[in-house]
Structure P
C-alpha cells in the first residue's frame, strides 16, 4: 500500500507540472508598429490678367512607392478658386497624412475636366468656360518620406505661362507647374523703379493695347542667363540662343502708385530678373520675341533665392532704383 500511494502522488505531481509547462510556453508577441512619416501638399498660383476665377475640382492624390505599390488619398471633389491663393498664399489640399517611409514617384492629383457647367472652369470677361488640364492631372515631383518627420510640399502654377484659351475652351499645361519641398524654397518680392515703367511705355507707345494699356511683367530666368539678349518670352519653343523663363508674374500698382511684384515657392538657387511692359503681346505658346512685337525692356540683374533655416525666406529685389521699399504685402502659405 505504501508503494501504491507513493506512485499515485508522484503521478499527480508530474501531471500538474506538465500543465504548468504548457501554459508558460504560450506567449503573445506584441503587435509591431511600423514607423510612419507625414506628408502635406498645398497649391499656389501666379495670376494673369483678364481671368477673374479659376475653379479647381480635385479628385485624389495618387503616388507610387519604391516597391511599385500605388497609394491613393481621396480629396472628395475638393473645390476652390485658385486665384484666392497667390504669391506666398497657398491652399492646403492634403494635411499631414501618414505614409510609410521611402521614395515616391509618379505622384499626381487628379482633376475633374470641365465643360463649363461641371468640373474645373475659368471665368473671364466673356463668361464661364470649361477648363481642361493635361491628362486630367496636376503632377507632383518625386519625394521621400522619412520616418517620424513631416514633409510639406507646395505645387506652384504659373497661369501666365500655362493657361491658354482655344475656341472658348481653356487649357492648362504642365510646363508651367512645379512643386517644391517647403524647407528648400523661398519667396521673391520685387520693387520696381517708376522710371522704368514710364520709359518702357514711352518707348513702346505704339504697342499699347486698346485703351492705351500696358501689361507690366517680371520674368525670372535660371542662372544660365547672363545677358538680356538670352531672355526668351513665354513661348513654348524658344529660338536658338534664348532661354525660357522659369516663372512670370504680373506687376501690381498699390494705392500710392508704387509698382511691385511677387513670386512664391521658388526653389532655392540663383536666378536673373527681366522686365517688360509688353506682357499683353507675349503669347504663352508662340514665339513673339524673334517673329513678333515682344521686347524685353530691362535686365534687372542676378538674384539669389534662399530658403532660410526653415524654408520660406523672403528676398527683396530692386528693379532699377526700386520704389523706396514698397513691395506689397502678402500672407504666408503652408509652412515647412
Structure Q
C-alpha cells in the first residue's frame, strides 16, 4: 500500500543548534519594552521543554490575528522569570516570537481563517447550548470518568483494551451525548444549506463532514484534550509528548450513501488521534491499521503482527498515534458519523530551536 496523496503530518521546520541545557535563546531586536527596570526580552531564554505545571493566562480577548491557543501554548515555554510579568509584556514578547515563526503567507492564512470562523459564529444559532460547555457526568460513561479522576496507569488500563500494539479502545461517550452532537451537526448543516454558506471540510481526504471548532465547540474540545486525553497520552504516548499536547483539530466525518464511502490508507496530521463513532445505523466501515512509521519509511511493508481491523461501536473510542498508518473500509449500508480529535503540539523542540 502507498500513502501517496494521503493526509500527511505537517512539515517540521528545520532544526537549529540546540544548547542541550533545556532552554533556547529568544534573541529579538533591540529597543525592547522593560518592566521592573530590567529588559523584558533580551536576556530571557525560552524553555525547551514546556512547564506542564504552569497554568497559562487566557488570551481569548486579544485583538490579534493569532489564535489564543498559540499564546497559551507558548507561555508554557517562557522562562520562570517572565511568568510573573504583566500580561501585556508577555503578549508583546510572544507576538514577536510568533511573527518570526510564521511567514507572511501563513499569517494571512491564519487571519482569513479567524475571520471565516467569526462570520459563522456571529450568524449560526446553536441547537443544544449544553454542548458548548464541558459536562463530564453527562458526556462520558461513568467508567471513563472514574479512570480519569484516579489518573493512574492502572485505572486507564482497567477500562481499555489494546488489541494491537499502540491501538487502545474503550467505552467513552454516553448515548445521549452522541445523539445531541449528531443533532447539532445536522442543525449546522441545515443552516449551511439554507444560507448557502461555503464551509471548509475537515481535511483534504473527506468531502463530507464539518469542523466542530468552526461553529463554537473549540472550548469544549480543548477541555476534552487537556483534561481527559492528555492524562492518558502522558502514559501511553510519551514519545510524542503525550502530556504536552497543546492544540487540536476537532471535526466529524460522514460515510454512507451520497457521502464519503471509504478512506484510503494514510497517516494523520496529529501527534495523537482520538476517533469515536457517534452512530447511526450502518454496516462496514471498519478501521484497518498497519503499524507506525516515520516519514522516511511510511510506505514500507507491513509486518503480520501490525495488521489489525477494528469494527466501530457507537460511543466507543479508538486512541492511537497520528503516525499509525490506517484507513477505513467501505461503509456498505446506512450512515456512519465519527468524531475525530487530532491532538497536536504547536511548539515542538525543533520549532523552539529556531529561536537560538
Exercise. Figure out for me which of the structures P, Q the number 23 belongs to, where relative contact order in percent (Cα under 8 Å, 6 or more apart) was derived from the coordinates.
Key: Q
Self-check item: Given 15.2 for mean count of other Cβ atoms within 10 Å over residues 93-100, calculated: source structure among P, Q
Solution: P
Practice problem: Output the label of whichever structure in P, Q has the greatest value of distance in nm of label points 7 Å out along Cα→Cβ at positions 189 and 309. | Solution: Q
Quiz item: Looking at structures P, Q, which one was helix-only ellipticity at 222 nm (-39500 (n - 2.57) for each DSSP H run of 4 or more, over all residues; to 500) calculated from, given that it came out as -3500?
Solution: P
Quiz item: Just checking, which of P, Q has the largest value of Cα Rg over 2.2 N^0.38 Å?
Solution: P
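All of the numbers you see were taken from the coordinates with simple rules; none came from a lab. In this text the structure is predicted, and so the values were computed from the model without any measurement. Cβ atoms are built from the backbone, for glycine too; each structure is taken alone.
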